[in-house]
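Listed next: structures, encoded as structure tokens.
Any read-out appearing in this document is the output of simple, stated calculations on the displayed coordinates, not a laboratory observation. Treat the numbers as computed from the prediction; the structure is a model and nothing was measured. Cβ atoms are built from the backbone, for glycine too; each structure is taken alone.
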Structure 1
Amino acid sequence: MDAKQVAHVCERIISFFPRIHHETDPFRVLISTIISQRNRDEVTERVSAKLFGLYPTAKHLAAQEPEALYPALQESGLYRQKSKWIVEIAKRVDEAGGVVPNDLEALCRYPGVGRKTANIVLSVSFGIPALAVDTHVHRISNRIGFVHTKTPEQTEVALTSLLPASLWGDLNGSMVEMGRNVCKPLKPVCSACPVFDDCEWSEKHR
């Protein structure tokens, strides 16, 4: 599949699985993305709303001990670890005057933040072209035949070389929706796939 075909298929995926980001504040997007790790969207939204209802800013969170966050985060997976990360990040952001960096390397120096989380913040909050690649994006991209890679990091490099930057920001959210509801890790619902005819996966089925 050449770059033009890949872009065309990605455009269809984005249009079929639209994602709207209601929150754009860099600190809140960063913290919500950390909360989202190993969580469903509805859990992330519920837990984030509870946390920010109690501690609305980095300054509020920086003043807490990690244990104080447990009741708000308990529904989230790995909530004890996430509590430590969130308090530490809040302290660093508060020390920087409440400013979250708009730089990939600087974001990745925060605890619990990898390339995927950093790229989501860059894209959603700062409008900087960035492609967040998680397990869904990695799996779907290899199944359809966009790339032939072994790791999400390799997929990020390959996709950014194939796709125009204008598609990077929307692709993660759309593929996450697609991966959770259609192109699942096990028992994918190929009959509901909007790009079935383009997919090169040898195990696809109606």
Structure 2
Amino acid sequence: MFSKKFLLSASITLLLLFVYFSYLVSQDTLKPLDFSITVKLQDHLPRRLDLPFSILSIIGLAEVTAIGGLGLMIYFFLKHYWLTFISLSLFGIGTLVEVMSKIFIYQPGPPLFFHRNVLSLNLPSSNVVPTDFAYPSGHMFRTTFLITFVVTALLLKKPLFTTWPFHLWMLGFLLAMFVSRIYLGEHWTTDVVGGFLLGSSFGILAGITIPTRIKCEI
């Protein structure tokens, strides 16, 4: 099992990587790689993925993931896990970091000819950021936060051999969300990586506040 000290170190490392990666994005050094990955991904994946990936896009909306976050807060409030309840505010703090990054980091999203989303919805969250900049991906941040929070909590509460199928399923879902953002032309690869780094850092940090009943060692 993983110790909380190890997980805290991982969270800090991921946050530092996010800061450094954000600097690289702001310098526009990765744009050729972004363009190349999007072209190759759309060339090699079949168009029948348009609909299932568009459904994933809806699942990752702020309005939908906020319901999941609120559900977790209510659960831990009823369990009297006060520190964990408070730590879930990192979901909102991370969203603020996402919005501020989209305001100050120059990263225009993919052009319209890349767009393949067939289920676009014009919800309030779509109009929160007053720019067309795309870094980091909010979908990826929110999805990664919730998944890493749950996975971290399970790693601390239960032996891995009893929960590995769930962890594997979560990893598959996260990977599908990652690919869908790029395939649909909603984000560049760097946007998605940034959302992953921010979400995993904050998700792990919130998850280690879970009270443990089993000995955690690495």
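State the single structure among 1, 2 that was used to calculate helix-only ellipticity at 222 nm (-39500 (n - 2.57) for each DSSP H run of 4 or more, over all residues; to 500), giving -17500. Source structure for this number: 1.
Quick check on the output: 50, 32, 17 is Cα extents along the principal axes in Å, for residues 36-107 alone, derived from one of 1, 2. Which one produced it? Only structure 2 yields this read-out. Just checking, which of 1, 2 has the largest value of Rg/Rh (Cα atoms, Kirkwood Rh)? The maximum falls on structure 1. Structures compared: 1, 2; top value of FRET efficiency 1/(1 + (r/R0)^6) of positions 44 and 156 (r between Cβ atoms, R0 = 30 Å, to 0.05), i.e. the largest, recorded for 1. Calculating relative contact order in percent (Cα under 8 Å, 6 or more apart) for structures 1, 2 picks out 2 as the one with the greatest value.
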